[in-house]
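Have a look at these structures, which come just after this line.
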Structure P
Amino acid sequence: MGDTPFLLAYSDTGEGQTIVLIHGFLESHTMWDFLDLESNFRVVCIDLPGHGNSKKCPPISSIEHTAQCLKMTLDHLNLSEFHIIGHSLGGYAGLSFLEQFGLNGILILLNSNHWQDDEKKQADRLRVANLALKNKRLFIREAIPGLFSYPEKFPEEIEKLKQEAFEIPAAHIAAFSVAMRNRKNQLKTLKKHSKKISILQGESDKLCPHERMEIDVSRLMVDYTIIPNAGHMSFIENTSFVRNSIFQLLG
């Protein structure tokens with residue numbers, strides 16, 4: 001299955017039920033600082049290849065390969081019972097992990113989805129990969145503000161995200177963009193494991209429009225919550241709502 005997996009950087013803090021946190025594209029483990037989950041749980045934060053403290057890892061070849069690296073890392077920690085929360089790209093990795101290895105816990109998709117990119121989005125992913133290799137800083141400066149519904153409200157947070165993203169090697173940005181382009185539709189996984197999956201979706205998330213999600217989940221036993229006053233970066237835009245929703249889901 002895919003390329004040879006390798007260990008990812010991680011942090012391990014707090015006590016209680018174990019939750020594994022997987023950040024999104026151009027982010028790192030620091031995104032979870034907004035939610036302060038370690039006050040109630042044992043929190044294992046993963047840094048995906050090239051991001052955060054995993055800068056020395058080689059680039060991944062696919063979302064499936066990413067999930068295999070996650071499995072190796074969690075096996076290294078001797079974890080057998082845990083929940084997963086994945087933001088955006090982290091949700092894609094979480095779904096692939098669930099498909100390949102199962103999960104003794106709940107998977108929470110935060111501003112993520114299960115569908116495959118359409119042709120227009122696939123072309124855009126390739127454009128992003130090429131732009132990242134040619135002018136990484138330009139791409140990052142343009143991309144990150146667009147993830148917010150009202151970027152003018154969060155200038156400090158956006159600047160911090162940019163500075164962290166500038167540290168990600170261009171090859172890793174390109175590799176993940178291509179991997180997201182090539183990921184498969186996971187509707188079958190959603191159906192098979194519907195009772196293990198919860199979805200938290202931003203009300204005005206342009207990357208994962210809730211109108212499309214509602215069509216699919218309306219036929220399934222999937223717990224689904226719309227996050228008000230939030231776009232793709234809901235953990236910043238409506239922190240308290242996201243945090244409270246996680247506490248309710250995981251008890």
Structure Q
Amino acid sequence: MTINLKEQERIDDLQRNGYRIIQHPDKFCFGMDAVLLSGFCRIKEGDKVLDLGTGTGIIPILLEAKTKANHITGLEIQEESADMATRSVLLNQLEDKITIKTGDIKEAGVIFQAASFDAITCNPPYMIGNHGIKNPDAPKAIARHEILCTLEDVISQAAYLLKPGGNFFLVHRPFRLVEIFSTLTKYKLEPKRMQMVHPYLNQEPNMVLIEAKRGAKSRITIEKPIIVYEKPGVYTPEIYDVYGY
């Protein structure tokens with residue numbers, strides 16, 4: 001299928017099922033956090049999945065390649081990103097498997113029915129407030145800073161939209177772990193799995209992957225940490241496996 005690209009857009013190969021994605025390098029491109037989240041998720045066959053703040057659609061496309069989900073929906077507030085995600089779905093001929101909706105995470109409970117998803121994923125903005133932001137309207141700032149939604153917005157909407165026993169998968173920063181856990185439990189999402197991500201073996205983690213279950217009892221499994229680099233420029237075998245190289 002021929003898909004028209006807009007100025008400065010490019011098509012990148014995802015190394016999975018021949019899938020590709022449209023991105024704009026000056027706006028926002030997906031990072032390792034999204035790829036690691038897609039590998040951390042445990043999506044069951046037939047699941048109905050929602051990705052909150054889907055950006056250019058990287059997580060829905062990777063989950064479609066890696067899992068047997070019945071259908072995956074991506075919700076994105078930035079119209080330009082949602083448009084790129086929609087065209088990437090068409091590019092890969094996945095319109096029967098993936099739907100992209102333009103909308104606000106804070107309104108997700110209005111856009112979708114309560115308790116209508118088996119699993120929800122999110123790679124949310126990590127940073128609090130406007131620290132270091134030169135242009136709060138810029139796509140990269142919106143994706144990285146809590147300008148249009150907060151952590152509590154994300155978690156509260158996920159709790160509302162998940163079926164009882166449904167799973168919420170999140171990638172975030174370790175420095176906000178106490179806040180993440182307290183907010184999850186506030187909305188009856190019980191943390192069940194956690195995995196730290198370290199740039200190098202001797203460095204502290206800079207990402208954390210979390211799975212929480214709606215209405216579950218309190219018990220968490222801490223998984224073996226992920227080490228990203230063996231040495232500068234060389235990924236560990238685990239990272240190559242996640243990327244599909």
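Ranked by distance in nm of label points 7 Å out along Cα→Cβ at positions 79 and 183, which of P, Q sits at the highest value? Going through P, Q one by one, distance in nm of label points 7 Å out along Cα→Cβ at positions 79 and 183 is largest in Q.
Using the calculated result 2.4 for distance in nm of label points 7 Å out along Cα→Cβ at positions 207 and 223, pick out the matching structure from P, Q.
Working: P: 2.4; Q: 1.2.
Source structure: P.
Assuming 16 is relative contact order in percent (Cα under 8 Å, 6 or more apart) as calculated from a single structure, say which of P, Q it is. Comparing all candidates, it corresponds to Q.
Supply the structure label, taken from P, Q, corresponding to Rg and Dmax of the Cα atoms in Å, for residues 7-94 alone with the calculated value 11.9, 35. Derived from the structure labelled P. For mean count of other Cβ atoms within 10 Å over residues 39-46, the calculated result is 20.6, so let me know which of P, Q that is. Computing mean count of other Cβ atoms within 10 Å over residues 39-46 on every structure in P, Q gives 20.6 only for P. Quick one: helix-only ellipticity at 222 nm (-39500 (n - 2.57) for each DSSP H run of 4 or more, over all residues; to 500) came out at -13000 when computed from one of P, Q, so which one is it? Among P, Q, the structure yielding -13000 for helix-only ellipticity at 222 nm (-39500 (n - 2.57) for each DSSP H run of 4 or more, over all residues; to 500) is P. For which of the structures P, Q does the calculation of percent of Cα pairs over 25 Å apart, for residues 47-190 alone return 25? The value was obtained from structure Q.
Quick note: the coordinates plus some simple rules give every number you see, no bench work behind them. Just so it is clear, the structure is predicted and the values come from calculations on it, not from any experiment. Cβ atoms are built from the backbone, for glycine too; each structure is taken alone.
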